[in-house]
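A.B. asks: Quick heads-up: structures coming right below.
Where a number appears in this text, it was derived from the coordinates with a stated rule and is not lab data. Since the model is a prediction, treat every value here as computed from it, not as a measurement. Cβ atoms are built from the backbone, for glycine too; each structure is taken alone.
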Structure 1
Amino acid sequence: MRSLLFLLALGSAMAADELNVLDPASKPAEAFEGWLVREFNALCDKRSAAFEVMIKSEAGCKRWQEERRAFFLERIGGLPERTPLNPQITGTLQGKGYRVEKVILETRPAFHLTANLYLPDTPPPWPAVLVPCGHSHEGKAVGQYQLICMLLARHGMAAMCYDPIGQGERYQMLDLAKERAVFDDAPHVKVPHPNVRLMCTTEHTMTGISSALIGANAAQFRIWDGMRVIDYLQGRKDIIADKIGCTGNSGGGTETAYLMALDDRILAAAPGCYLTTFKKLIETKGPQDGEQNIAGQIAFGMDEADYCIMRAPKPTLICAGTRDVTFDFGGTWELFRDAKRFYSRLGHPDMIDLAAPDAPHGFTLQLREAVTRFMARHLLGKDIVVREVAKLPDSFTDEELRALSVPDWTPPQLQCTPKGQVRLLPGERSVFQINAETAAKLKTARESGLGPKTILEAIGASETIAEPKVEILAQITRDGFSIEKLALKAENAFQVPALLYTPAKPRAHAVLYLNGESLKADAAAIEQLVKAGHIVLAAELRGIGETETGLRRKSFGAGRFGRDNLEILTAYLMGNSFVGMRADDVRSWARYLKTKTAAVSLIATGEAAIPALHAAALERDAFTQITLRRMITSYESLVGAEETFDQTVNLIHGVLRHYDLPDLIHLVGKDRVIIEQPVNGMGVKME
């Protein structure tokens, strides 16, 4: 029996291999990815050319700043209204040369921020420095963030280090039942249970998906938090209101860059281990997590140098490590050149500088000292000598250097909330709940009369589809039908495969069959359609099956966001979507199939379903019937879901400002659309 099963499995594998279309030696996935990168680089070059023109005059420089600031604010979804902060100080700690206040702020109604405010032992008032955290589970309690705050306070400057969403005491995706059970069983426990937290970058991207669908960005929450921290600091009598600085590393460097670009109250800024060029980032690591990707920013002409340029000529210190493997230093150097030229054009070349020790990624001792000197110069008005360690050895390793500086406090000691998580506070809302409220308002406000123009603009699809270029690569003869191996030339740059099944006696009806995994996935079902007399075109869409990307490098969160999430986010930065590009492929395949017969029906499964629905809405006469299998029921259902799986591929920025999937079905015609086996955001079949 085992031998028979083995032979059947072997025969099945041989049959599957026989249905491969594209030559693996041509690396079809790399061809698609290569085209995407070339298009991205072309947009970067276009931005650089425009920069050279605009920098010629002061008026051009001012317009460059204003246009990018307005674009930036619009793409993060604007900013909410200011509401009472209701500050609470829940405890204090006394350190050597400073003290710490544990602070909770209500940055939005029922949405709290946790922070540690390091205050000098010298008499007030003091300048103050915001210290947003980089990616770390413990947020504000991580050693390097404690150390920079201690150093600033010991040199006469207050420092407020706070947890971003998805870190420290502000996890948004807690298993609340399990979390509460932990505290009920062990009320002395003061840190989150390890089984109820995801990697913070995963949380940021998950909140990013939720935010993008309503036309916002997870960065909006991060930026607004920082602005409200400034509000709090400026409201304290012991803080000098017009002497505010900001510094952070990695993810905190991202937030520093965003805040310094948008908030004029930040006098001195020192973003660390983040700023590089997008061209270099795409070439090396690829796009990072949710808040670091602003929709369409490269197409608009906003690169990372523009975060510095938007604030010119305010004092800025770009911090980097020459051995940073996350954010390439070569790109940082190019960025610094652009920013320096802009500052020089405004007559203030001395107001921007670069600190770049021979060091890896991190808020290293060298950078902590450099930032403290920089802040003292611009916030205290004096140049000082800063030494975190009295004397360094002549030579040292990175590990030895890290061991020289030890933070004063443990995470439980710095904890602000009673149970270690803001979401355990009574009535606390999550990012997902806040976004869901916005989505509900958008649904009420959406106008009727949805048409192709709105859809095209939302997904970034082509207005018209050119005559498809389809090449016949090979032919297979089977009992009662033949199979042609086809390749569609997409974007005049890469091939997308298909199999055309033609029965010996075809009916006057064809089926475009799109499986979201592979054109070979439903071979048995397709053969049944062919034996019933239907011509069937089993086609793939770019990024599916033989052209699936994500092979060249390991992407973050690949198991949760899809192996190809770096390419999806690359397109997102370009103002494109995989839904739009794949919808164009569907339209091209449909047009080709129309040359075989006038009547065409459409079957699409999984990843192919949403692009297929969009294509049907754009080409309403293309299909007699549309069957969609294993598709989510709505985009709105994703916004409030605290956990989803492989939904980045379906992402359309701001889609819920214009329509939802039921609206597309209504446009196509409910009588022509069949929904089978609908799934939720986790891909689980709905009852």
Structure 2
Amino acid sequence: MLNSEQLTLLADSPFADNLSVTQINRLAESGDAGELNDSELIAFLEIANFFYRSGLPIISDHLYDHVFLAALAERQPEHPFLHSVEAEPLLNAKTVDLPEQMLSTEKAYTLEQIERWLQRIAKVAEELSIDYREVQFRMTPKLDGYAAFDDGTTLYTRGDGRRGTDISRVFERGLKVAGNGQRGQGPGEIVVNQNYFNSHLAEHFENARNFQASIIKEKDLDEHALAAIQQQAAVFYPFAQLPTWQGVDSTLISEFEAIVERMLAAVEFDVDGVVLEVVDVRIKQTMGATRHHHRWQIAFKNNTEMAEVNVLSVTPQTSRSGRVNPVAELEPTKLSGALISRATAHHYGMVREQGIGPGTLIELTRSGLVIPKIERVLVPQMPQIPEHCPSCHSELTWDSDYLYCLNTSHCPAQIENSMEHFFRTLANVDGFGQKTIEKLHSVGIASVYAIYQLSFEQLQAMGFGDKTSQNLLDQLQRSRTEAIEDWRFLGAFGIHRMGLGNCERLLQHHRLLDIFALTSTEIVAIEGFAEKTAEAMLVSLAKIKEDFLQIYALGFTLKQTPLLSEQQAIQGIFAGKTLVFTGTMEQGTREAMQKQAKLLGAKVATSVTGNTHYLIAGDKVGMAKITAAREKGVTVLTEAEYLTMLSNV
């Protein structure tokens, strides 16, 4: 049951109207995602994440990850909630840009998944003419604390990975930095010693997360929390100070279990796995990152189980693209401590070919957060394949292994999923989750543009309360005034074959309003776009053009992607050079200077190696770091010297 503090927090949150308190209590007690429709599932995930990040969790990490989040991954594997950094909200706190993005980490649950990750790195090393046998890998414990970033002056929460809040007050309260004790070491986590928590804090705080959240809040510090800080049982632990194993691929694989076991026991704080990364800066720069995680880094959690399960039925679900996806309804079965009642059947081609229907006996596997997977069919039965869309009842059409609903303009599932996708992808607007979208659609609102035309009185008439109505209008205004990247805005329209990475790549070659006039030949000329992709993009662009121009005219604040041709024109002395920025900058944030350097053709790294050309040092940089750089033959520049050189570019 929600306690008084949780009820107060919920009432002041943006999620107050998403689910009733009765529903939240029932779900927290039952731990069963099977009773929820998709909109309720997403609403509960948002609420559970909100409470967790606020230090007052309503369910365990295990239930959140392995039941509710996995259920969403099973039903809608491409849902934006699964592919964005889960925000760490602080109510009534002003958000600010982080000095560097703090991404999530890709996860693996088996050694085979780790080996596939290593193969990707081996391929990049070969492309760069690097001897893979000598490539170094690093493994560290994966702390289970409160993520933050320390730039030496300000300590930020991770927030949504791009914007966080200022919690520098924790250092004013006496919090120390683990390891060498120096500020400004970048990302890390606020953690508490396990033994100390059990001995001194367990009777005052429900769990370590609750304690960690309490010390960053603006309210007066609890006396027990203050004592933990003073005794350095609670610290900010920079990732740079973590115990580390380092070695080559062959050793990593042959001694994997022993190394993991050693790393898990290397710190006296809560850990939930280990983090692996490649050390070579050249490989890191080439592999880059998705919007969610760095490709050169992966977290390992070992948690795999298998069971033989009977299929009760196969349920069709229509996505925003019109594809109808099969979900196998199963006899409730416990795997990894979670009650599993559904599993993805991937596509209806698989259902047809392998005989998946009522009575089919399957072998089900589950590895950590990986969605329950049909490993193989043991006893096939008559496949259960729909003829009509479950949302609009239109006749379905086969395209290779997939079934599609072609009623794009009137199918409720496609309309609602597309509208929700728009707001989730913008990532600068709250309140327009699936429950709100369904409510709007039920009264005839069938487009994003129509949502932006709503008035306070109209929202009231639809059944929204005064507070919620005003919040929704405020959020719509915020979405237009708060600056976002033009590639993110384009990606919000859900163009077929156009994820956010492809949107950014396209806008590095063509201006946003010019893309509707592109030909297939012009698209294929861009590296990474094949002919099939180009053709699919053109069809999709033609479909969204009218909506796009209508919504664009509402006046969003878009940050224009620099054209590669413009970048090449201004390249100068730093073109092709590797730069590292450190310390506190006076003329702008470190992230802004890094972006500017990339525009000049420079490669930007986060740590100094023998391949670094320039170390640009701001304020509060230790002499040891500067001396170490010079010993490696790196040219050290002050911020002023660097800016003077820029003025000559």
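A.B. asks: Can you spot which of 1, 2 the value 2.0 was calculated from, given it is distance in nm of label points 7 Å out along Cα→Cβ at positions 256 and 312?
C.D. replies: Corresponding structure: 1.
A.B. asks: Relative contact order in percent (Cα under 8 Å, 6 or more apart) was computed and gave 11; which structure, 1, 2, did it come from?
C.D. replies: Source structure: 2.
A.B. asks: Can you rank 1, 2 by FRET efficiency 1/(1 + (r/R0)^6) of positions 64 and 416 (r between Cβ atoms, R0 = 30 Å, to 0.05) and just name the one with the largest value?
C.D. replies: 2
A.B. asks: For distance in nm of label points 7 Å out along Cα→Cβ at positions 72 and 200, the calculated result is 3.7, so let me know which of 1, 2 that is.
C.D. replies: Traced to structure 2.
A.B. asks: Still on this structure, I have one more. Work out Rg/Rh (Cα atoms, Kirkwood Rh) for each of structures 1, 2, then name the structure with the largest result.
C.D. replies: 1
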